[in-house]
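What follows draws every value from the coordinates through simple rules; no lab data is involved. Keep in mind that this is a model prediction, so the values were computed, not measured. Cβ atoms are built from the backbone, for glycine too; each structure is taken alone.
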Structure P
């Protein structure tokens, strides 16, 4: 049986990154002290630097850009459906007028 994955809060991740950036602790030492993988800590640092407060949205929530992409995809699907209906209606009425 596998080991259960640990879940870390956004506050924990931010505090871990601050330990590295503000206090000057090495990534390897911080990873050992916190009990996380070095690569995970490096990823958190990179995410926080690149995305700021939106870096760790939480379970079930998307980052703002991902939210916008999902909304736009839903809108495109709706528009395609409307377009297809109009095409069929146009073809139907064109056939009826002959």
Structure Q
């Protein structure tokens, strides 16, 4: 579960700007602020099921973006190739 959360947060860092404002708020509430689906639903005056569906739709979108753009995969390859931390940091700053 932690590995998945790290992965979703990485994809969100890369592709979050492609989501709607509402989707970003729900993602951040759930994954960054550790709110429950029920808490998010209460804050948005919708059902828990609606939030669950929205979270799943967001994950699907992030997966689709990654399948098409493959930014996360490319960054992982770069990290595997470059052992010098300063060089890696400089490259990541450019990306």
Say we calculate distance in nm of label points 7 Å out along Cα→Cβ at positions 10 and 34 for every structure; which of P, Q gives the highest result? Q
At a computed 24.4, 81 (Rg and Dmax of the Cα atoms in Å), which of P, Q: P
Which of the displayed structures (P, Q) returns the greatest value of distance in nm of label points 7 Å out along Cα→Cβ at positions 18 and 66 on calculation? P
For the read-out relative contact order in percent (Cα under 8 Å, 6 or more apart), a value of 18 was computed from one structure; give its label from P, Q. P
